[in-house]
Every structure is written in C-alpha cells, then in structure tokens.
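Heads up, there are several structures right after this.
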Structure I
Amino acid sequence: MAKEVELKLSLPSHAVEAFKQDVNLGQQQGVLELDNQYFDTPDLALNQAHAALRVRKSQHGYKQTLKNKGQAIAGLHERGEWEYDIDSPQIDWSLFANDIQIDEALKQAIQPLFKTDFTRHVWLQTWGESEIELVLDEGIIHTIKNSGEHLSTAQSINLCEIELELKSGRVEDLFVYAKTLAEKHPLVSCDINKAERGYGLLFPQMSFFAPFDFTSQWQQASLPITTLLQETLTRITRHWDRFSQQENWWSLWVIARQVSAVCWLLSEMPNCPDSIRGRWLVLQQDLNKILQPATVVTGLYVDTNSNSRGLSQRLLSVVGSQLSNGLETWMQKNGLGMALLELGEFLYALHQQQNSDSNGYAWVQQLMHKVAQEQAVSESKLQSLAYVLLRCDDDRYQQVNEVIRCLTVSRAMMAANDMSGAITDETSRAKLASWQRRLTVENRNLLDAKQALFDALSNELN
C-alpha cells in the first residue's frame, strides 16, 4: 500500500489562466486527458466504509485504484492507496488479493455510479528539501444515467481544483509552498474529493461529511482544543465550497460565526503564534464588515417567531450589489485561504509533536461560568460556546443558540429604519415596518432567553 500525502485546494475557474502563468509552478510535466469511472454497491457499502474505487483511462492505458479515507488535518490528507495497471476498463479483483480482502457479495453488487472527466496539468517543483507534484484538474463530474434506481437523468457539476502531492521530503515544505501560491492566487483549502462530489450529485439530500463525535471526550472531561479547531476548519472549508458553488449568503454568515469560534479557541492556546491569532482576528473583522449590509436580512432569516424568510430573500436583492462589492475586494486579498493554511500548518506541527494540548472541556466550563456570572458575555464567546456544545450537549446548545438568535433579531430590528429608505417596493416596506414593531417583544424574548440560560448554567455549575 502506498501512502498519499497531499494538500487539496479549490481555485475559482476565473483564476485558472493567471494561475497557469505563475513562475513558481515548477517544471511542466505534461497535460493529460483523464476519464474516471467510480464504482459502489446500490447501498453504498464502499462509501460507508470510507473507501473509493475507480478505474481511470488515460493516454497510457487503464488503472484501477482503491483509496481509503485515512486522516485529514486542516486540508492535509494522508490516506492509503492501492493502484494497479489493468488491460481493460473492467475491474480485476484478483489484483487486490495480496493486499486486502474483499467480500464476494460486494464484488457481485458493484456497479458504476458516476464519472469524472477532466484535463490534468502537471508540474514538478523542488521546494526546500522536498519534491512536490502540482496538478490542476479542470473538467466535469457527471452521474451515469443507468446507475441503479438513483437517477432517471444524468446530473453534472464543473470541477476545478489544485492538488499538491508530496513525492519526497517534508510536509512542512508542502505548506510553505502552498502559502507562497495562495499569496498570489485565490486558493482555499478543501477536503472534498472528487468521489464525494460525485456521491453528492447522486444523493443531494445526504451529507457525506462525518463530524467528530465529542460525546465520549466530553463525558470524560477531556476535549483537546486542537480537536475543536480541526473540526471547525473542516466545516469552514465546506461552507466556503458551498458558497463558491451556489453563492448562498447564508453559508457566508455561518462561516463568520465559525471564524469567531476559531478566534476564541486560539485565544485559549498559549503556544499559538501571535501572527496566526492576528490573521484570524483580521478575518473576523473583514467578514463582519462584509456582512454588515445584510444585518436586517439575517435577522429576518433567523426569526423563527414570524414568517419572514420570504421578505428576507426579497431584501437580499436590495443589498446584493453592496455585498458583492465588499466580497470581491476581500477575496482579492485571499485572507481566508492564507488563514486556513497557516493554522493548518500549525495544527499539523502540534499533531506530529504530540504536544500536550489545552483542555477544551475546561475552557468551555470557564466560559459557561462567565456567562452564568456576567450575563453580558460577548456574542463571539456565545457563538464559540454554541459551536462546541452543538456536538456534545444538545440542551445547553439550544439555550445558547436561542440567545444568539434573539440578539441577531433584535439588532436587525434596530437597523431596519436605515434600510427602509432603500426599499422601493411598498409591500416589502410595510412588512418590514410591521416586523420592526415587534422589537419590544423581541427584547423581552432576549431577556427571557438570557435568564433561562443563566439559571440552567448556574444550577449545572453549582
């Protein structure tokens, strides 16, 4: 079994040509046309086992490959890979015999589900003490029409991604090289592989992301902050991918909440470099500034006490250009891409050193104590607390999240007057005014939510 170590990065299609001209790409090795067919059983047995099976066709013939999930640390993937040359596009099961055992029933049930067809540009770069292969894949992922009962028509999405694979040398050089590229190009860490994107086309309502289970560590009062950070970074990259694919502004708002959580987690790590903390604080400020025009839209969206999501969508068009302009300026700096890579490099180093880690459980307990005592803790801390409790204490999570929701709605109602003048649709303006008149009620809801949280935490901590 070979061990594959790579960094996977997303790249917007509009930035591809500029990327190809970068002098830091190294020596070009060629351009390949690759057709790949992925296989699984109707009940997705391979996917459930965190494995992917494909047959690849290139100018040089056919290869069959089986990969397992391995581990991913902040965008860096380390996984097992079994690869064999074959003479035809049919899977040759006998080649796996010496390495892994495959159930006979699974072999009989395997069928093709989707394809990835793309052009691969390959460069080889020597960086530091390492040899790094850089590939740019551009193409399409599409389902196969007769893939069981899942689809009656084929679906497809575009593909554009960068992979930096460590052929020899040090992982540290891989991160340094990635940061050098990300300083000039809008590269963002991404842990979504081609197989997962293909499964997502077949089953759009299913989540193929397995979040960390914090329950046992929480019950043992031992929850490393690095584990929380790793989970948070993974979620940020996935929400960014969703935003990039669909331009769903709600995903960007979720990212802003998660960035706030990262900032507070980093503040509890005494060994975290100030440069990393500083970059994430700037990222937090930038996102809050970008989303400020959508304050009212966000409040309408999260207000579960009124039927206001329709109005939220209509008003989004009013501030859409303002949001887009702010986002475009921010993306040119690639603050998110650089922040993810720098923190990923730091977390990988900690993982390798097996450093003693700050106890996230103790941090959460301290934060809960502050909330119980002060009742005026910042929204950023509440967001951090909610983010952690989401995976280990559902009752407390619901209470913290209700306080955040009430804060968001109250703030939006207070800002509604400023937005009213920009609305030309009289019906929408009237609905917004009617919604704003509930401010007194919502402020009372906020006080009640804070008191309920205060009482619950006080009882729990006592």
Structure II
Amino acid sequence: MKRAFATRGTRTLFAAASGIAGLAPFAAHADEVSPAALDQRLRIVEQKLAEPSPPSAATVSAGPRGFTIASGDYQLSLHALAQVDGRFYVDDTDARFNDGFRLRRLRPTFDGSLGKLIGFRLTPEFAGDGSGSSASVVDAYIDLRFSPAASVRVGRQKGPLGLERLQSSTSLSFVERGYPTELVPNRDIGVALFGELLDRRVSYTVGLFNGTRDGRDVDGVDADGRHELEGRIFIEPFRSTPGVLQGLGFGIGASTGTQKSSSAGSSTLPQYRSPGQNTFFQYVATAQPDGTHTRWSPQAYWYYGSVGALAEYARSKQDVRNTPSGGSATTESFGNDGYELTLTYVLTGEKASYKGVGQPRHAVGADGWGAWEVAARYGALDVDNDVFRDGYANASSAASKASSIGVGINWYLTANAKLVLDYDHTRYDGGASSGDRQAEKAVFTRLQISY
C-alpha cells in the first residue's frame, strides 16, 4: 500500500509542477483521502491535460503596408490608396485640353485568408470620373490556394498579358502607363490557374475570360457569349543568384478569342490614348468587331542596385467589320503595335525594383529628405495603315501613329507618401484635317498616399 501511495504521490507532484490548480490540497491531506479517490482525481487532471488548448486570441497589427487582424490561418487586412493628380497642357492652341486636378484613384482594399485554402480580395473605386462622385468595383476575386505551384483565381481580376499593366499603380515610374498597356486587356472576369515553379524562378498564368477591348476593363456582362483564352509565362533565371543578373526577368503574354458585335450600331472596338490621356485614334462609328482577336506581348525588366529598365512590346490583331451608310459590309483584319522602354535611377542609393522604391533610407520627418528617383521613357503606338486606306478610320480625326518621350522625377517622402512630376512630349502622324495633329505637351503631377 505504501508503494502504491508513493507512486500516486509522485504523479501528484508532476501534475502540480505543470500548473494544475487543486493538487496542492491533495498532497497536504493525503492521509485523509483514499487511494481510489485520489487516483480518480488524477485521471480527471490527466484528461484535462490531454484536451486541445483553446485557439489563441486574434492579434491586431498595423504597419506601412496596412492594418491586419489575424487568428491562426484566418486573416483580414485593410489597405488604401489615394492618388490626386494635376494635368496641365502646354501650347494646346488647337485641341484646348482641360487643365486641372482630379482624383485618379481612391481605393480601399480588403484582402485576407479563410484558412489555408481560401484567399480573397475586394477593391472598390470611389474616384469615378475624377470627381469622386461615383463608385465601382476594381478587383473582386477568390483564390483557391492548393499549392504555390498551382492555385485558382475566380472573379474580376487583371488580365495576365502586360508587364506594366500587372505592375501596381503605386509602383509606376510615371503617372500613367505607356503604349503597350493600350493594346492589352485591363481587368476582366473569368477563372485563371496560376503559380510559381523552380524556386520561384518561373511564374505562369493561364485563364479563360469574358474578353474585353484593348486597354479597357470588361464592360459589365459578357454581351456576345464568346470568351478569350489568355496566358503568360515569366522567367527570372538568376533570382536566387546574387550578382548583376539577379534582377533580370523576361517572358511573354498572349491571348486569343472571338469577338462579335451583339447588335448593329454597338461597338467594342478600342480607342487609343496618349500618355497625356487624350484619345488620338478611334474607328469610325459604323465599324464593329467581327471575328478573331489575338494579342501577344514579349516583355522584360532588369534591376541592379539603383538602376532599373523595363521594356515591352505588344501587338493586337483583330477582325473588324464596317458597314458604311449606303454601302455593303466588308470585314478585314488589322494589326496595331505598341512598344516602350523605361529607364530609372534612384539618386539616393535605395534599391530599384519592379515593385518600386520601398522604404527610404532617410524618410522625411525622421532624419532626411526621403528617396529621389529619376525616370526617362520612349514609346510609340503604330496603327495599321490599311485602317485608313479602306475607310475604317478617318485620317482627319484619327492619327496613324503617336510617339512620345517623357522624363520624370519621383520623391518618396516615406514608405507611404510619394510625389511625382512628369513631362511627356507626343508627336502624331496624321489626325488633323490639315495633316498632322498638333504635338501634345503634358505636365502631370501626383500626390500618392498608400498603405
């Protein structure tokens, strides 16, 4: 009996050392408790020790990249972006563009995880036409994260073609994107398979989407019942190898599909814009999409230290039908091309990257003047000459080519604040009744707050 009691006493001391309340009285009055009763109580304690611990309380954190509430694999984050632009045009005696200020983007973003499998993102837009008087939805999708190599995204999302199109607007070197973005889809609704392979050196996306015109978001519901297959592969072969080639990446995006006008008089054909955001090309009102639409876009970037370069080419080829008043309908295929080269240099020594300059070494308000970056860009968009020859566009109002050169300076005050000043000079071939449209000289400014 003494040996059994000693064994149970040892178990009692072990449980007490584990922080189990109530065992001290057992040891103090062991002579008053029967061995059977004490053994029963110890079994209850052991059962409680074996039970799973309750889930940890949710944590709340805040930092330069937003606010987050997290509990285990469940997470909700809040981010926001505000961009206020100034647009001013010099010597615009012919076109008389409107100078002034506008809300370019005003977007809260909610994203997070529902366990390990499900992710989501919702981004409304409150800037509207620039006055903040209307709202819309920019992103709204759900991710099924099966593995880093293969995940599925369903909903409204960016099309996977363009390199600069896929770059966040907070990271752009200029206020507005270049010409290749005018030739690739913006946001569309569909389902995409995406992932990263070979230690993140290869990334890919392939998806089926409703389809949209060049350079624009999808317009509501799919009107013609036809779809586009879009895909992209991007390779960073030296991603894990320190050196001058570590920041090199290159790839290609492409799409194919069929577009037809849903009814006479309606058109989903593109209208192309300059970096100054003025339309310089549009088809005639009697033209409509009528068949195959293909795009392809080789692309590359390279970043090393404070130096960066981004190059992109895009070609959009589309079947178009024209039914002029009093004439017979004809259908032709036209190919339009755009390209750009952007060079950047961070004067204050911070690292350049596709995601932009992150945290300045010496932020304003701390011990310095933030980070300073200079940028230069050349680009052009060339419309198929047959468009004008065969009457699908009017040469007196639509230009056949736009060529732009731009310079800019970006001031990163903190990780959350950025000021931008750009100048773009654009020359046109055609586009006026007297010949070439007047050159466009645009000065753009931006105040950006993001977290």
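We did not get these values from a lab; they are worked out from the coordinates using the rules stated. Source: prediction; values computed, not measured. Cβ atoms are built from the backbone, for glycine too; each structure is taken alone.
The greatest value of distance in nm of label points 7 Å out along Cα→Cβ at positions 101 and 429 among structures I, II is that of I.
When mean count of other Cβ atoms within 10 Å over residues 173-180 is computed for each of I, II, the one that comes out at 19.9 is I. Hey, percent of Cα pairs over 43 Å apart derived from one of I, II reads 29; which structure? It must be structure II, since only it matches. Which of I, II yields 0.8 for distance in nm of label points 7 Å out along Cα→Cβ at positions 85 and 181, as computed? Going through each structure in turn, the value belongs to II.
Can you tell which of I, II yields 15 when relative contact order in percent (Cα under 8 Å, 6 or more apart) is derived from it? Among I, II, the structure yielding 15 for relative contact order in percent (Cα under 8 Å, 6 or more apart) is I.
Each of the structures I, II was assessed by FRET efficiency 1/(1 + (r/R0)^6) of positions 205 and 421 (r between Cβ atoms, R0 = 35 Å, to 0.05); the largest value belongs to II. Each of the structures I, II was assessed by percent of Cα pairs over 23 Å apart, for residues 69-324 alone; the largest value belongs to I.
Source structure of the calculated read-out (helix-only ellipticity at 222 nm (-39500 (n - 2.57) for each DSSP H run of 4 or more, over all residues; to 500), -3000) within I, II: II.
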